[in-house]
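No lab work stands behind these numbers, since they all come straight from the coordinates. None of the values given here were measured: they were computed from a predicted structure. Cβ atoms are built from the backbone, for glycine too; each structure is taken alone.
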Structure 1
Amino acid sequence: MIAEPGFHAIVVMALVVIALILFASERIPLASSSLLILAFLAVFFEMFPYVGDSGPLRATRFFSGFGHQALVAVCALMIAGRALVRTGALEQIGRQLARRWAKYPVSTFLATLIIGALLSAFVNNTPIVILLLPILISVSLKTTTPASKLLMPVGFATSIGGMATTIGTSTNLLVVAVAADLGIREFGMFDFALPAVMAGSIGLLYLWLVAPRLIPPREARLLTTSPRLFTAQLRIHDDSIANRKSLSEVIALTGGELDVKQILRGSENTRLLALPDLILRSGDRIQVKSTPEHLKELETLIGARLFSGDEPVDEDHPLRDPTQQIAEVVVVPGSPLDGMTLSRVRFTDRYQVMVLALYRSNKWANQPGTEKIGDIRIQAGDVFLIQGAVRSIKRLQSSRNLLVLDAKSSLPISSKAPIALLIMLFIIVTTAFGFLPIAVSALCGVILMLFTGCLKWYDATRALSAPVILIIVSSLALGAAMVETGGADFLAQVYVASTEGLSPVLILSGLLLMMAILTNVVSNNAAAVIGTPIAIGIAQQLGQPVEPFVLAVIFGANMSFATPMAYQTNMLVMNAGNYTFGDFVRVGLPLVLLMWIVLSFLLPWLYGMF
């Protein structure tokens, strides 16, 4: 007999549904949705007090997530991962892999998948993907192998590796912490490494042997969409329309499209200010910068002659600029550009490069008739097509705020890199052997990173993500409300009743699949935190061990392979590899099903449920 839920439980369960819809929506920022849910919970329980078995449930209970050990651990590990990126501590691994690609491409691809997975078991996989992306794109350019065959498998391999330890992903940390809050034995760092390694090995073989065959080759955007800018001169002659007209009149003739950099006059190249009332003369040279097509159009409109240097531009003498280079760069999570506009951060002045185009989710964001590119709010994962001097692009390669995708040279390794690696090792060892809780060891690691100069305070604050923090806090609040009001127990009863007649093994498998579906539609952290108390309730009602059901939540919530929005590294890979939504479904969905089938057998077998 299923006990009917009370008024508060019904409201909380309805709010969970609303929250999942909001988290899946792209119209409302994730941080805003999380804050809205948190505020509603607090106001509702203040206006309609609830008294449970453990006493009254006050609004302040929902704010405790800001001081939860899981959130502290997640934030500290994000900062520690940022230090590894800033110091280039992982670059040597990337260089060794890049050297081996030319001689042993097949085995090196497998090694890259394995190394990416191993590193992601201890470090957030975002810096691992940032490390490997330029290497793989450089390899694709040198070997003529489409980058699309490499990037997605490696991105998925890092997600698989994150399943193996309690610190592999923020999802793992949250589930373990919530389960411990509910009285379940706290998992050690490697307590679920065995099923993760066994299932992950099969997943890596799929990514090595099968996935590249399923991915259609995608041409590099750089080859087909290159609005490169050239500096040239429009020379006025006697028959030019612009001769003896004011500069403002000439600009009006072009519909305001003539962007004058400067004007040169006479044999001594006297520089004239581009004042509106300046009268142009025969022999004046107007310096402009634009695309070849636009420059030819301007040449016709004002009746001038287009020159590149001292040579007229024609079929025999096309526009050239050997000092300039074009490149693609991606905005990485934690970059100062995330959430800003190019105009606000003075991008051109800061980096001495010009943004030609912005690419987002398989479409160019600055199409004709849309807002100016400088006014578009930037998101992590956006790709810029930039142009600048070779030295400026090389300087970008060491900025760490932007990832240069088609880099030809390796990033420098900081002298602090070995220190950063030792500190990360300290975090792992002290946690693995139980000397310190993960929240404490990670926090100590951050302090060491700051004191040793591996990280500056500015970089530490940039490593923190407001959407991640707020969705964790709001999810913890929803989970607490579900438990306190009996909503979690009710949903567990409903699930058990709806699967009546099935064996516990099939019920566990169904829970695993449900979490895998949910994590590809909404935030994996939200799905995991809300799913954990429900999973524990299901296990208790079935009289089965709780551990495999908690692990079903962990593994299911980490199977974010089937959609690009399921995880932030998917968006990085999507833009860098020019993938479509269908590519993720084509490659990721079979991987989800494969991991689900393997884990549906492994978890019951390892925990004696057969």
Structure 2
Amino acid sequence: MNLSLLLRTLAPLRREQLIWRPVRLVQKQLYRFVPMLTHRWREPGPSVPPPPASRIDTFRRTLLEDLTHLFQGEAAPQAELARLETGVFSLLNQAIELGLPDWNRRHGSHLWNYQLHYFPFVPGIARLSRDTGKTKAFAPVQKLIEDWIDKAIPGRSDGWDAYPVSLRTVNWIYGYTLLADLHPDQRFLELWRGSIHRQLDYLSRHLELHLLANHLFKNVKALIIGGLFFDQPEWIATGRRLLQREVEEQILADGGHFERAPMYHAQTLADLIESTLLMRNCGHRLPARFDEVIDLMADFLEALSDRQGRLALFNDSANTPETRPKPIIDAARRFTSRPSGQPGLRRKNFPQTGYFIWQSEDGEEKIVVDAGPPSVAYNTAHAHCDLLSFELHLDGQPWIVDTGVHGYGSDPYRHYCRSTRAHNTVMIDGAEQSEIWSTFRMGRMARLIEAVTSESADGWAFLGRAAHQARPDLTHERRIHRDRQGTWTIADRITGGPYQYAEVFLHLHPDLDVLAQTDGSYLIGIDAQSRRLVTTGRLTTELVEAEASRADGWYFPEFGLARPGRMIIGRVSGPADEPFGFQILSDSRVVGSDD
């Protein structure tokens, strides 16, 4: 490992991260080799009394009336149950037959294994059992829960990492809430309840202070919900204190999440809604500011998603069942008593987070420009080289897209997904915008200099300037303009000194047809509705088709899902500082057409 690179990566970290990282590593090894240290969390202790019926009723009513977004994922509970009955687990678009899993072994990728330990299917199948009155339908899930409690070992099982503990305990509390008054097996309910309590006790002593960001937010949510469920004032007090601290830290003034990934923004908004709504319904007063924060976050999520319910895929973002925008936005509007479904975007510029949006009145055209820091400096795990990149919808369809993210550790596409060439932006002399390395690491970061938008009689315009990490002496300037006739112009310029060459990338949605013309332009469209893309300046282009042997051109709208698409690479040699780029003409029938 390059020592200077490591030092550049460590420099922005917070003191508590540097302290707690080695502590957590040592703890995990101690638990692995001295298992007696974990007995308090694995071995059944004194019986944990059930929450009072009134508390169960409050939780159940909140789930069924207010948190309906939890039950609107893509997987139908009946289908999920049928798979589980055959020992098949379908997660992240990958189905693996495990029977009863070995909970202390890693199945699939690290991320897939984490998903397994979340038990994400518990609330949906518990609700199915409740709605149908058939508690026996929960039997396969009960068997898995009992097996996990019996066999998952701290220090050996991924399931005892604080993050999956946080998600699993909440899913189990929701499932318990839905079945507590119906399930005939009191022995199981006592076993289940006791395990949830012990896991939350473990979590309270292993908060992810070495990672912070969205991980700590998940920990806080679990502490609050678990504290309310079991009436544990210490957990509630710790959770409430950290929730207020993290909301102030993580949610920027414009309502965006400081990791700048729309998927993690959606997760954080959902977590905040669940935590605060259950606190309110259980009689705890909340800061008045939370209503405003939730409303601002809902505005941001609405702006960073499209009419089909898909997220913009900047940074580590993928479309997942639990981050579908509309159900979360609807839940936020219910919480703040603000009407939902009004036409048009409430807000279009998010300068603190760094996203700038224009949308036509009919919603058929929309652009989202990424013009902010890669992420918060002390946690860049989910940051990509996408400064001054954009997504563009035309004719009601995604047209120029971000490639998204396929997976995390050991994923074959991981480095590509974070790289500059995977985004609709510019690379100078083959060097990455930001210094990405390993699965989640980043050293020097690209720096935004300026980002502004304007509207006039000539149309809508964006201007952004940035400095890349490898060439901070140069300035990458990008101008985007949409005129009143519907022509889009993307013009880039490199100023400040000599450079050998620059490349600009455009990633086209896989559903688009692309036809190269003899004049160097491209006809691009869907359903015989084409637009012409032409180059400007001294740009030469190459159309790259996705191939199994290379990452270029692939599109990853969901975790584990790779769709073959196309990318256009434009190249220009330095050191001239004149603009180069593309125009997208609103009508393909122009002089020189090969039609």
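Please compute relative contact order in percent (Cα under 8 Å, 6 or more apart) for structures 1, 2 and give me the label with the greatest value.
Top value of relative contact order in percent (Cα under 8 Å, 6 or more apart), among 1, 2, belongs to structure 1.
1.00 is what came out when FRET efficiency 1/(1 + (r/R0)^6) of positions 110 and 134 (r between Cβ atoms, R0 = 41 Å, to 0.05) was calculated for one structure; which of 1, 2 is it?
1
FRET efficiency 1/(1 + (r/R0)^6) of positions 446 and 478 (r between Cβ atoms, R0 = 25 Å, to 0.05) was computed and gave 0.35; which structure, 1, 2, did it come from?
The structure behind it is 1.
Distance in nm of label points 7 Å out along Cα→Cβ at positions 198 and 294 computed as 6.1: which structure among 1, 2?
Computed on structure 1.
Who wins on mean count of other Cβ atoms within 10 Å over residues 158-165 among 1, 2, i.e. which is largest?
1
Work out FRET efficiency 1/(1 + (r/R0)^6) of positions 534 and 550 (r between Cβ atoms, R0 = 30 Å, to 0.05) for each of structures 1, 2, then name the structure with the largest result.
Max of FRET efficiency 1/(1 + (r/R0)^6) of positions 534 and 550 (r between Cβ atoms, R0 = 30 Å, to 0.05): 1.
For Cα Rg over 2.2 N^0.38 Å, for residues 374-453 alone, which structure out of 1, 2 has the highest calculated value?
That would be structure 1.
Quick check on the output: -11000 is helix-only ellipticity at 222 nm (-39500 (n - 2.57) for each DSSP H run of 4 or more, over all residues; to 500), derived from one of 1, 2. Which one produced it?
2
Work out the source of 129 here, i.e. which of 1, 2 gives that when volume of the Cα convex hull per residue in Å³, for residues 70-285 alone is computed.
Answer for the origin of the read-out: 2.
Of the structures labelled 1, 2, one was used to calculate P(r) over Cα pairs in 10 Å bins from 0, in percent, giving 3, 16, 26, 25, 16, 9, 3, 0, 0. Name it.
Answer for the origin of the read-out: 2.
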